[in-house]
Structure 1
Amino acid sequence: MPTATLQSSPLVPSVSPIEIYYRDEGEGPPLVLLHGGWGYSLNPFNRQLEILSSDFRVISPDRSGYGRSNHSGEFGGFSIDFHYRAASETLSLLDSLGIERAFLWGHSDGAVIAAIIGFIAPERLRGLVLEAFHYYRLKPRSREFFETLAYKPEDLGPELCERFALEFGQEHWRELITSHAKAWLKLAAEDDDPRDDLYRGELSNIIAPTLIIHGRLDPRTEPGELDSVLKQLPGAEMHILEAAAHSPHSESASADLVTQIAREFLTRAKPNS
């Protein structure tokens, strides 16, 4: 797996340089896949890499602290603005790879990161795929879930903990998972910003063609959340998948349909298509 060297990243401000590992398959317009908060290996894009690499150069990096990118022990945990820091790291990775414009497909936290890039660096995007998208900072339905992750992640069962260990490392997975959950809890408690969204009121500034893919059974979605998204992005194409939950691209009941929907969208938006 190839490596990109970045001089710095706000995700790991105490480390320089840093190494970002990424998967790189196919040829064509760049398509960057941004994993969710639990990393690539827990919700892999393997099916999408297989299918889409026939028409696109598909790049899937591990963010700092994840997978084989710089050692988890150097990561230092998640700050409350970690999505914005990850957006900055992603743009630095594109610079390192010589990619001026790309499609971004983000899942969960990755979708938040992709959307932020959509309004802080619109000139870098050809299009956005936002999957299992988060809009609200406050997630009452998920509070118990995040509290369990933050303070007693072992209660989620040994199988999931073993998968965390593979992604983050046996010595560091608990620190990373609890820090991530605590950052989400702090986002919900943030009281110095009257807005209820993760985007500081700027989501409507996205101009790139946008596809939203969401599972009807997603437990991380609040009532009215998707309606609020569409008010901000009225031109977006949205697909709600009845049999899907929080990771439609990697769930057996929806993976093929997700890939088909995304491929059709990306093909329409390809340059010179």
Structure 2
Amino acid sequence: MRVTFLGSGTSTGVPMIGCSCEVCRSADPRDRRLRPSILAEWPGASVLVDTSTDLRAQALERGVARVDAVLYTHGHADHVLGLDELRTFNWRQRAAVPVYGSEQTLGELSRTFWYAFEEVQVGGGKPAVERRPISGPFDLLGRRVVPVPVLHGRLPILGYRIGGLAYLTDASAIPDTSYALLRDLDALVLAAPRERPHPTHMHLARAIEESRLIGPRRTLITHIGHELSHARVSARLPDGVELAYDGLVLELDGPGEVSG
């Protein structure tokens, strides 16, 4: 399975509008961060996790020509506002795109993108998506997808495990019952916007501690804000923990095929 980080930034992106801090002025391309999303690909499948605000730019930059499904973590703007860009994939593929998420998240999508689900004047087109609520593991295009419940402040949201990858963006806490879903990982992705404690996300030290508890072979930090310089922070991270960056590609050969 091939995993591409389409965006590794926070809800504001980096650089942030109007900011002249060191990171926002950085010439290091790893400090330029679009809103958070990944693309997971395996034979016969091209699957987005979230449709970020920057989906059009991400698809053009990374050559994303097909989307077979979307896995939604939650309904916040930076994770869903690119849904309208699925129109282009509808036209190219001549089909609706199935979108998966909790009942709550799909309900929020229905309110935010009401025009996609009601009879309205089409004009330039509207996204065609099929809402598929999930409440447990399911098979998707030859792979087993395991939703991982986590907390985003007080809001229950979903991370996802596909084979040896677990993607837990925006988590501030992992419930005890979810740790059993995170055993024997090749790669764990956690969000940590900054080094200072945050009310609804893990901060960097907390993410490192969660990585130690879970014990993946590799941990990548995403949802990174403009307080974290890639070069400066990377130089002092423990072995096995690293900052993700836009365009980073992982090649994972772990388990995940659906048997039978």
Structure 3
Amino acid sequence: MAHMHKPLRTDIAWATTDQINVRGLDLPTQILGHMTLSDYSFLQLTGRSPSNHEAYVYNAILMTLVEHGLTPSALAARLTYIGAPESLQSAVAAGLCGLGSVFVGSTETSAKMMTDVLPLGTEDDGNLEEHARTIVDRFIGKGEIVPGIGHPLHKPIDPRAPRLFEIAEEAGFSGRYVQLIQLVSTEAERRTGKELPVNATGAIGALSSELGFDWTVIRGFGVMARAIGLVGHILEESAMPLAKEVWQRAEDESSAHIRPGASA
């Protein structure tokens, strides 16, 4: 019996000899010159244009994730670039491969932990303080770090988080997820005796949930935004190299103890 093939289909875009249509809009006449890049990405992900307030919050989320200095992802991109300077895209890809549960990807984890107890689209908030206790119990009970709170560098607070919360308030998106991540911070501090304020990834997890994005797509925000930052790092690397120095120092210092005549 012949196999019945499922029709191949996408609702995202189509093109003809003289047209390019994206999510129902004509690219040259309805998108170019009418949308920002963040607006366009919102359209691509959701199938609709954002409202002004949604765009304000969504744009802030993406901008927060573009850059954070010489992070492991930036170093990975720079080190890959010096080995294959003919392939900028490979260097960017190398940096993006390092976005996970520790760096950038914790936006996803924090959103998931909140929507696990407070699913998107539900009208009954329940007891948010109880939800916060449930979240903290789950992570501390496993001996795991509660995502979205605390920061190894920024102390006493991550300066990005309060600004993101201000933007959410200004746009009318300071709702139950914003309140929940702050309650998680308070409960974790009570349980551990440590200062664990909401960090940028926790704020982004909350704001993304306020916008109605499922947690499974939120790491993608970091991928989109950080790609911009990594291109910037590679351009700087081409003009002001530092990766070779990092490589050489790592080689020298890591093997100094086994080299004849090396000082202790």
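We did not get these values from a lab; they are worked out from the coordinates using the rules stated. Just so it is clear, the model here is predicted, and its values are computed rather than measured. Cβ atoms are built from the backbone, for glycine too; each structure is taken alone.
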> Comparing mean count of other Cβ atoms within 10 Å over residues 45-52 across structures 1, 2, 3, which is largest?
Replying inline: 2
>> Suppose Cα extents along the principal axes in Å, for residues 189-244 alone works out to 27, 25, 14; of 1, 2, 3, which structure was it derived from?
In response: 2
>> So if we calculate Kirkwood radius over Cα pairs in Å, for residues 53-148 alone for every structure here (1, 2, 3), which label has the highest result?
In response: 3
> Which one of 1, 2, 3 has helix-only ellipticity at 222 nm (-39500 (n - 2.57) for each DSSP H run of 4 or more, over all residues; to 500), as calculated from the coordinates, equal to -4500?
Replying inline: 2
> Computing mean count of other Cβ atoms within 10 Å over residues 5-12 gives 6.8 for which of 1, 2, 3?
Replying inline: 3
